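Readers should treat all values here as calculations from the given coordinates under stated rules, not as data from a laboratory. Here the structure is a predicted model, which is why all the values come from computation and not from measurement. Cβ atoms are built from the backbone, for glycine too; each structure is taken alone.
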Structure 1
Amino acid sequence: MRIPLSLSVYEHAARFLGKTPWEVSRDGELVYQAHREAYRLYRHFPVVVGIDIYNLEAEAYGCQVMRPGARGIPAITRPLFASLDEALEIEPFDPLSAGRIPLMIEAARRLQTDFPEADIRLPVSGPFSIAQNLLGLNELILEVALRPRQVREFLEKLVPGQVLFSRAALEARLGVAFFESAAAPPLLSPQQFREVELPVLKLAMQRVSAEAGQALPCIIGGDTEPIIEAMMETETGFLICPAETDRGKFLQKMRAYPEVKVRVNLDPRLYTFGTRAEILADADKIIALAQQQPNVLLGTGAIPYETPPENLLLLKEYCD
């Protein structure tokens with residue numbers, strides 16, 4: 001059986017230039033070159049242009065991205081706001097001038113010119129993922145428990161910026177995909193996801209989908225099987241089954257939505273450090289599940305920098 005293979009190449013692209021994720025992430029020319037070389041080798045889909053994809057919007061609002069050691073992924077370690085009340089005063093950023101967003105749009109535009117056949121997309125973070133960088137995850141989770149209405153109001157304040165960012169990408173003839181892994185269980189309970197996060201995520205995705213003229217991917221990692229029905233309310237056309245969740249239960253629930261594509265993620269420990277036999281055995285488990293329903297892809301989560309390209313090429317050849 002042939003099964004499509006979808007690779008998530010973010011910080012992994014930096015290794016093709018022999019540079020660290022930090023070095024590549026700060027330079028538009030290097031972002032372009034790194035993703036160009038990765039696509040030349042893997043011919044993967046989609047091509048999501050970025051290295052530290054969850055930092056872009058928070059940095060545009062004013063957060064500082066810290067330089068990691070060695071080959072680590074750049075991260076935001078200090079929140080921008082000291083309190084939720086302060087965060088409620090936030091205003092949208094300008095995607096044409098704020099942070100590294102213009103740099104990423106230009107790199108993606110150049111890739112689209114070079115590879116018109118490729119599905120080039122920009123990563124757009126969901127509201128909760130942005131909020132956890134702006135306020136700090138511990139503070140945000142505490143406020144969800146104590147003041148859920150005010151947290152939802154804060155999340156709603158982030159939607160206009162995401163719409164503007166998405167519009168800038170669409171005007172550059174690029175695709176967009178929503179990434180919202182900070183909202184996944186167990187960080188939020190299924191009830192908290194539905195009551196605090198879902199209404200705002202639906203609003204953001206529906207507004208951008210209307211401008212794009214199509215349903216958008218909704219990428220949420222973690223143990224997401226308990227929130228499948230809630231995620232489907234976003235009217236997405238693409239979900240992932242993360243390595244952290246129960247594949248069988250996830251796909252069983254998705255049989256109610258046969259029109260939606262599902263990428264079932266391989267265990268990253270296996271395709272990064274495993275033997276050939278271990279990698280293909282995990283792939284075989286997913287292929288067996290894919291035989292039971294339509295629209296199932298085999299894929300990866302964010303590919304670690306150190307993953308040997310030959311392991312990914314092995315998967316590509318095996319799936320073909």
Structure 2
Amino acid sequence: MLAGFWSMPIGALTSSTRAQAIDFPDRPLRLIVGFPPGGPNDLLARIVAPGIGERLNRTIVVENRAGANGEIAAASVAKAPPDGSVFMLASNGSTTVAPAFNRSLPYDIRTDFVAVAPIGINPMLLVVRNDLPATDIGALLRLARTQPGKLNGASAGAGGATHLALELFKTTGKVDIVHVPYKGGGPAMADLMAGLVDIYFGGLATALPHVNAGKLRALGQTSLVRSVAAPEIPTIAESGLPGYEAAISYGIFLPAGASRDLTNRLHSAVDATIRSPEVARRFAELGADPQFGTPTQFAAYVAADLAKWAALAKDAGLKME
């Protein structure tokens with residue numbers, strides 16, 4: 001289970017998950033995803049939608065409303081009726097990272113949504129070029145501290161998950177590493193393997209094959225708990241930076257105003273679906289680990305995650321357009 005969870009009215013929901021005698025609208029329900037088909041958000045939504053629908057006795061239609069890093073979808077759900085006809089699967093990119101860096105969003109994660117349930121977490125791997133003289137996190141920190149400003153860290157683009165993982169590593173570890181933004185993870189990974197950059201935080205599913213092939217060295221993963229897909233690789237938190245976490249997390253949200261009974265019933269359907277061995281297997285293929293928690297726990301995670309990224313933006317002087 002995640003160490004902390006998102007906030008409501010993101011209000012005061014109880015931790016009860018028992019199904020209530022309240023009906024969802026007697027028509028197909030819409031599960032909104034803020035990215036095009038084929039990406040992690042979309043794939044996870046399509047894995048869980050059938051199970052949720054079966055448990056609610058409703059058809060769940062996954063609807064892609066792509067644009068602005070998921071913010072367009074979130075804005076539309078914030079204005080939707082709170083009757084359960086519409087809910088969303090979103091990553092922390094649009095729910096807690098974006099608000100920390102953008103004060104002009106057309107929604108407020110703290111007041112416009114009800115946190116229902118966590119879905120999963122997708123850690124990243126801190127990978128380095130093979131000839132870098134650092135074989136673990138402690139050695140990397142010592143190297144960076146003895147050579148301030150000499151090491152460089154690639155990202156898949158300014159303001160994205162790989163960039164923020166790097167900035168959090170820099171501030172937490174009190175090291176000076178030069179950020180080198182790329183236009184996508186593919187070019188960043190290619191230059192790392194070519195020895196043109198020193199470190200990179202890549203998605204587990206994309207970085208691990210290169211590690212297993214001997215093309216890169218993995219020093220740590222960014223979740224608080226080791227992923228089942230890479231149990232032999234320690235977390236950064238257990239390797240010298242306690243509390244470090246920069247994983248991509250996913251969850252289900254209803255519009256604000258949804259009743260406690262409706263929220264608890266949807267939570268029960270989501271939670272039971274995520275506990276399915278088949279769902280866990282399909283998640284693992286995407287480099288994601290299922291996550292569990294009550295609405296109250298998930299709500300606390302949002303608040304903590306929002307505070308973390310807001311503090312990073314302030315401490316590192318980061319401003320995203």
Structure 3
Amino acid sequence: MRILVTGAAGLLGGEVCARLLAEGHEVTGLVHRNPTVCANDGSVVEVATLSGDVSLPRFGWDEAHFTEVATRHDLLVHCAATVRFDLAEEDYRAVNVEGVAHALALAEAGGMDFLHVSTAYVCGDTSGIIREDEELPESGFANGYEASKAAGERLVRASNVSWAIARPSIVVGEYESGAIRQFDTTYAAFKLIAEGRVRHMPAKEDGTLDFVPMDHVASGIALLANRMDDAAGGTFHLVSGQPLPVAQFAQAIGSYPHFHEPELVAPENFDPITLPALERRLYRRVAGLYASYFQRDPHFSDSQFRMLAGRGCPPTGEPYIRRLIDYCIEAGFLPRG
């Protein structure tokens with residue numbers, strides 16, 4: 001199969017390219033600022049690449065090139081997205097909404113199938129069981145990222161292409177080793193907490209986090225790509241399905257004697273103005289962007305993915321969290337004791 005992967009130089013896109021190539025597909029990676037496609041282990045993935053900007057109509061190409069690319073691919077895997085939590089609404093719209101529209105236009109022009117990578121957190125601030133077939137909420141999103149990903153999903157569902165949607169939760173290191181190629185997004189907040197630079201976090205007693213291994217997500221996307229005839233019209237949670245209590249996460253950090261276990265404060269009693277000046281700045285700039293994830297309790301059902309794949313995510317819990325922390329120390333991202 002001839003597959004075009006957008007966001008191919010990204011953390012998830014690169015690993016998806018590596019897996020699809022290993023399975024014998026003819027893979028083309030769409031890249032933007034970074035021209036190199038790498039797997040999660042850091043090795044270069046030898047795929048053909050195209051330079052383009054998803055935020056522009058026709059990805060910035062002329063009509064002839066757009067048509068040529070469209071007609072020589074069978075499937076478009078849309079991984080390209082901005083995953084930062086601190087952007088203006090117009091930045092989210094340009095990439096996570098208009099970028100989806102431009103990718104759909106390419107797929108439609110070539111009669112390609114369309115596999116869209118979204119996020120499980122399009123559920124917004126909803127807690128409890130979140131089914132894959134539930135309607136998207138219209139409001140209640142914690143940030144512009146979640147809202148823009150929900151808007152992108154709506155475009156996919158309203159399109160004329162044959163589509164499927166993959167929804168990862170909080171993507172972190174590989175299951176067995178904890179390895180991850182780059183430490184960004186969630187890891188930035190985790191570092192500030194572990195090193196004691198942010199010592200207080202607002203959290204509800206029943207708050208949970210759904211950390212999912214990178215390899216489960218990438219292999220799940222590859223499986224959906226291979227099974228598009230069966231997956232068409234479906235939404236699939238690529239999640240752990242084993243929500244980790246926030247208190248247990250904090251205790252896992254504190255079990256390392258040279259790390260700081262954060263004090264979890266009831267949201268109604270938390271006021272960042274009362275924090276020491278440096279902690280207040282770091283909370284507002286980084287850690288606070290992720291605070292909403294400590295204050296909800298979604299239980300993502302992945303029954304539709306399990307039905308299609310015949311498997312789910314392996315057991316996670318605290319042992320897996322410790323593997324993630326150990327890798328952060330081994331890689332030098334976190335200090336040794």
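Between structures 1, 2, 3, the calculation of distance in nm of label points 7 Å out along Cα→Cβ at positions 241 and 273 yields its largest number for 3. Of the structures labelled 1, 2, 3, which one yields 18.2 when mean count of other Cβ atoms within 10 Å over residues 89-96 is computed from its coordinates? Clearly, the read-out refers to 3.
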